[in-house]
Structures are given as C-alpha cells and as structure tokens.
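So, here come the structures, one by one.
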Structure P
Amino acid sequence: MKKFAGVALTMVMGLGVLAGCGSNGNSASTTSEGASASDKPEAKVVTISVRENTWGARKDNFLEAEKRLNEELAPDNVQVKLDWWPGIDDDELVLQAQAGKVADIFINSSVDIGWERDAGLIRDIDWVKDSKVFKNVPASYTNIMSYDGHYYGAIQDMDASPVFISRKALEGLGWTKEQIDGLRARVDSGDFTFHDLVNLADEAKKKSLVKIGFAVEDTRFEGWNYAFDFNNYDAEQNKLELTQKAKDVYAFWADAKKRGVIAENIGDVDTDMAAPMFVKGEIFAEFARTEFYQMMREANGMKDKVDEYNNWFNDNVVWIPVPSAQKGGKPVSYSNPAMIFVGAKVDDEKMTYVQRLIEHVLDPDLQINHTIASGKLPVTPEAQEDPRFKEMSFYKDHAYLVEFTKTRPALPDYATFTKGYTMGVEAILTKGKSAEEAFDIFEKEVKQNVPADRVEIQK
C-alpha cells in the first residue's frame, strides 16, 4: 500500500461592511435613509489549506464537501475556500514544519499519529468522539483514531486483508464446487487453519498447478503474526510487545521456505507484479488487501467491465480471511487505513469549519465514490447501506472483516520494531537460519534500538 502524503491548512478571514444597509431585499429600492437595500456585509471567508491527494476520489470528495458546507453556511454569511498545497513526503512535512509552514489538513497512514504529534505537525481533534459520523463505527476504529488519551485522526478509508486463492488450483486438487464455496465458513469457524492452507499450497505447487505457493504484499505482513497469536502491541499499556509467540511465526516461515511454498524473493513480488501473475493462474494464494480485487480487474483488462470481471472472479477466485494457526481459532485481518489529520496551527475557532468540512468528506455517498475509484472499503455502516455498495458483491461480502481487522500501532518506535522482525524473516529466507536464530536476531535488534520503556520483552 502506498504511503499517503499529508495535507495542510491556513486560514484567511475577511470581513467587510459596505456603506449603508438594506432592509427589504429589493436591489432596486433604497431605504428612507437613502442606502441601497441590496447592500450587506461581505461574507466572512475561511480559507482552509489542504495538501493535495488525488488518489481515488480524495480530492474530488474534498471539492464536493466544500460545496456542501458552503450551502450550509450561506445563511450565516460565511464561505469556506480550499487552498490546495502540493502533496509531499514525510521528510518534507517535517522540514516544512520546522520552518513554520504547517498544513491544516492532510492525509497519511494511521501508524503516523505518534511521530506526527511529536514533530508538531498535528493537533488533537477530540470532536471525533462525539461526531455523528463515527457514532456507529466498530470499536476498533475508535482505537485507530486515538492515541495517548486524545483523538488525532479521522479515519478516511479502510481495507481488510483477505487471502485470494486460485479456484482453478483447488479444482485441480480435486475440490468440488461445494467444498470451495464452503471454505470461508470453515475459516470463520476455525475448522480450516493456516497450516491447512500451507499444505494446500505445497500440494498445488508440487503438482505444478501453480508456480508460486504464497505471495504477499511484503515480508512484514502482520496478518500472519496475528494468525499465530503474536500481536506485537499491548494496547492497555501502550507498549510494543515481544513474546515467544514470534518463534511460532518464524517456524512457519522456515517450514514454508524449506517446502518451497515461499520463495526467497517473496518480498520482491509486490501486488503490482502479483496481480497479473494471479490472473494467469501462477499463484496459489495471494495475501493482499481489499484493493487487490480492483488491481486484478485492471490486470484483466476489465477496468470498465465490472459485470464481465465479476463473472471471471467467481469462476477463478475464492477468498477467505487469514485463517488462525490454531484449530478452533478465529480468523484475522490486517489493515493500514488512511487518516485525515488536522494541522497544529488550527485554532479552536477555525476547527469548527475544519470539522464540518471533514464530516462532509465522509458523507456516505462520497465514501462510496471513493470505494468505486480506489477499491477501498467505506468506514461507516451508513455508507455500506448505499445501493451501489450493495451491488458490489465482493466488497459487501467481505466488509465483515473490518470488525476484527487489526492495524499497526501509532507508536513512533514501531517501524524500528518491525525492522527487527523483518531482519529475522530475511535471515530465514536468504541465509537458511532457523526459527530460533531468527528470533535471536529480532530480540537483539529490539533491545538495542527500541527504548526499554516502549517495549515489553517477555521470556
């Protein structure tokens, strides 16, 4: 998933009063004092600077939100104007903040809350707690948007992490249509495990039904960690968590590498490369996110042929949540959702307009506009009631995954923590290290580079 550049805001207010004041609204008449009836105070202009992000329908939604907000503000003689700033990367965001140029609104990843706050880029937006927009969202969304006792982001879009499996490969293994169509229910009930999936991929590859067993977005894939009950993060204490469970994940990597289910270059097969490979039937299981559904549509040459693509999808693909490694366990899902952040220089007076603008960006129909353009899921149940969403069977059917989807914690040290974990994976893939040796590399990296008060290391 691509990183999202930020967005900023600066406010310019103008308030002017023309000579005279009208009384009856007739532009041709004057009052008894001789002043034109059409004379009235100029509208107060509130300029909000937004860092441009054109992915999906993001910019279009801001433009429509601006229009809708101004219709509401017209009786108050107030007009909001958006001032578009260029989208930039995180390093530039920090440099500009140090120079005093902080944007009012921008979009970035949920994991960025911690460092953005510490760098003085964003301010709290505790209005999220009572906003009607978020009153019906899952509790997990509330956790995503808050950090260290305050809300700092408004979730903008969402995805989950289904596993896309080649239906043709399963058929080649002798599976019936009823068995394939019933697979998801078996995962949900805990009857079908992660190990069962590994065994199927191994068998499909040995029978030359596919070229690759597993493909995944990157070797940090937290969804696999959660499947083995290695959760990385203690939410109650707001600390990273390194437990012996990590060895179970490394044991899977070592076994899958030895059996050929996972190739040494697995980290090089990103989703852009994997989409056409999966379409050609070369991959047994693709661990991706919601948007992979749309990426396959484009790889199929069916970007504007939705019905034709859905027929192809139903004939060639079956999807499931990431299965638990334990029999009877619950499936897992992982996401890296986008957040709308508010710049640190926005004062409480201006926040009134910023809040209302953001809430309109999240109007249900605008969320679905973004879903159609981006392949992401909407974030509120109200948006899922949109008729267009209900017509998109894949999105509608897998929306339940967001109820248990986990996300990366916002702790600034998480990137360092994950780097240590990835070093262990790479040691298995490229150096033939064991699960125990990989764990030792991970633990050493964490002890050396993550502050002791930010992590629990359990023996």
Structure Q
Amino acid sequence: MGEYKENSLSLIGAIGLGTGVMISAGIFALLGQVAELAGTWFPLMFIAGGIVTGFSAYSYVKMSNEYPSAGGIGMFLVKAYGKGTLTASAAMLMAVSMVINQSLVARTFGTYTLQIFNVDEGSFLVPVLGVGLLLFAFIVNISGNSFIQTFTSVISLLKIIGLVVFAMGGLWVVGFSVAPAEGGSGTPESTVASMIAAIALTILSFKGFTTITNSGSEIVKPKKNVGRAIIITILITLVVYLLVAWVVSSNLSLSNIIEAKNYSLAEAARPAFGDYGVWFTVAIAIVATISGIIASVFAVSRMLAMLTDMKLIPHKHFGMPGRIQKHTLVYTIVLAMFLAVVFDLTRIASVGAILYLVMDMMVHWGVFKHLRKKVNANPGIVLTAFCLDGIVLTAFTWVKLKNDWLIVAVSLLFIVFIFIGEHFFLKNKSEE
C-alpha cells in the first residue's frame, strides 16, 4: 500500500468500505447463532443491536469530527489516554477483534461455498477456502486505495441488491407475512440473559462502521463525511439485516435455523426456491465475504501501521522489503489464517464480541472522562453507550461461562496477554 492520500476516499467509497465489512459474515454466519440464543423473536435482536450501535457510534462520530485520522480508533485512544499502556492495549484489542472478524468471514466463505457441492461444513476444505480468500484479499490490498474503494463499492452494491432480492423473494413466497419462527423439537429455551447475550453478536455484525474511522484522514471533507458515512452505513445495514432475518424466520423453524446456523440463509432459500435459491444465496455470500475481508484487512492494517509509527506496538521487519503498511498487512493476513484454521465459527464470533465490547467501553469512558468538552459530546449519551455495552458484555459472558467456558478463558488470556505485553514493551521503550 502506498502513502496516506488526503481526499482519496469519497463519501460513497467510505460507505462502500463500511457496508463491505458489516454486510458479510455478520448476517451470513451470525444469524443462526443469534437465533440459538434469542429464540423465536431473534430478528428483533438486530433492532436492539442497531440501537446499541447507534449510541456507540455517537462517540466515534464526535471523535472523527475533531480528529479525522488514518489511525482512527488508535488516534482517538491517544487523545483520550495519552501514549501509554491503556491506549496501546485498547487499540490492540480492536485490531485483534478485527482480525478475528476476518477469520470469521473467511470461514463463512468456505462454509457457504461448499453448500453448492453438498459438502459437510466440517470438511477440511472450509479453512482451505478461507485461507485462499485471505490470500486474495492480500493481493487486492496491495493494489492501492482507488482500486480498493471502487472494488468494495461495486461489490457492496451488488450484495445489497442481491440480499434485497433474496428477502423480497422469500417474503413473496410466504405471502409477505412476517411471523416468528416456529419452535420445533429440541430447541433451547431462551432467557432474558440469553436474549441480551444475543445482542452482543448483533453488535459484532454492526461493528464494521469503525472501519470508516480508520480512513478518516483520507476521506473527502472528513469532518462532515465521516459522520455521514457511519450513520448511512448503520441504517443501510439495519434494513438489510431485518429483511433477511424475517425471511429466514418465516421460511424455517427455529430448530432448522439452529441446526444450519452457519449457513442458515442458504437453508432458508431451499424451501422457497429449491437448488437455484441455494446457489443464488451462496453467490451473494461469496460476494459479501470477499468485499468484507478486503475492507476489513484494509482498515486493520492501516491502524496497525499508524500504531507502529507512533511506537505503541512492537514491529519486526523479518527481512521484508517495503513500507510498514505492507508489513502490517502481512501480519494481519497470517494471524487471520491461523485463527481460521484453528477455531470454528461460533467460537471465533464469541471471542471477537468480547474483545470488541471491552475496547468499545474503553473508548466511551475515555470520551466521557477526558474529551467530552473538547469534542462537544453529550455526556448522557456517552454514558448510556458505556452502560449498554457493559450490560450486554456481562450477559454474554455469563451465558458463555455456562455453555462454553473455554471461550471466556481464551478471551481473558488475549486481554491479559495484550495488557502485560504492552506494559513491558512501553516500559522498555521508555528505558531506552
């Protein structure tokens, strides 16, 4: 990748990057997991997730208006906490959660692609295809900003049109009647805690709006267009998610949705349109995951490069030529490949949700405690965002402790390792 170029991303390009990340694994892989936690009324969880995301986005819009930067969240944290362990650790939590999301997208690509060939999702081909997609994303990302924004904008438009066509067709089959999914046999009972926990996964499916902040200094008229791009992206994504969720709910029983949770959209197309519907849905999933991975890799490698320039994270060249941005791109892809091979979709999503919510709360607290006057932020809205994140994170952690404690343990290890690692790295830097 080349130098940061001001005015190299248009408003449409920024929206394309945001929707490119958001409308990918979020709806294709997470919808079934949300249904498993929330029960028959799971589509409503996307509305709740959109509301929580809206409160969250307020802090990012205010910060972007004051500090448009290619480092996005990394720069926001520096302004809030200075160049210390808190800033470096929170930024790394964000970066790692984005890389986890890339591995989620990669495995989703493999899972949906294999539906064409009726290959079981447990096949070794799922991570193989995921690794192949990550390699493709690397090639695209070294092609420069203009190509990336054109590619992601066009593909984002295609997948949004495709998902709307899928949704309208699915609703037409059921006479445009919106109904909750029937329970079916053996479905788990949802509780208040599990429904709140489901919101954590819907938040994860919306978090791609932060991609826009990482390109702040490159967007045309950033102080006006970053906020616009974030709001428009969230609204577009919410409408698409709701349409698709109701189609799945109206065409499949809850037990079928949970059974096919990693490819529920393809399964929902089967009773409505047969094999042709499955192939069409898989084609949309392929397009969506390709654009999602490209946009996400673009954003996280930018942020890591800026953190490296600010000497907040360690960096080794390992003999690689070229600029730091290209090196961080390589690190991003390699880590995403490792995670795509080692973890399944459910666990990848859970760890990503926990790390993201912890980081998000740190951003809101930094704005409230140190920057609310500087960025002219309403303290009530910022505190509301902080508390909503805390409630959702607590419920999600509680549910996972009961059902899959290893996820919580892995997430805690990530957090502890990052904080301790950053502490000693910055301490050694200071002594030098």
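Taken together, the values in this text are just the output of simple stated rules run on the coordinates, not laboratory data. It should be emphasised that the depicted structure is a prediction, and the values quoted were computed from it without experimental measurement. Cβ atoms are built from the backbone, for glycine too; each structure is taken alone.
Using the calculated result -12000 for helix-only ellipticity at 222 nm (-39500 (n - 2.57) for each DSSP H run of 4 or more, over all residues; to 500), pick out the matching structure from P, Q.
Of the options listed, only P reproduces it.
For which of the structures P, Q does the calculation of relative contact order in percent (Cα under 8 Å, 6 or more apart) return 35?
Q
Just checking, which of P, Q has the largest value of Rg/Rh (Cα atoms, Kirkwood Rh)?
P
Quick check on the output: -1.05, -1.15, -1.15 is log10 I(q)/I(0) by the Debye sum over Cα atoms at q = 0.22, 0.28, 0.30 Å⁻¹, for residues 180-235 alone, derived from one of P, Q. Which one produced it?
Corresponding structure: P.
Consider the structures P, Q: one of them gives 3.0 for distance in nm of label points 7 Å out along Cα→Cβ at positions 172 and 404 as calculated from the coordinates. Say which. Intermediate values should be presented prior to the final figure.
On the way: P: 3.0; Q: 3.7.
Traced to structure P.
For which of P, Q does distance in nm of label points 7 Å out along Cα→Cβ at positions 140 and 412, calculated from the coordinates, equal 3.8?
Q
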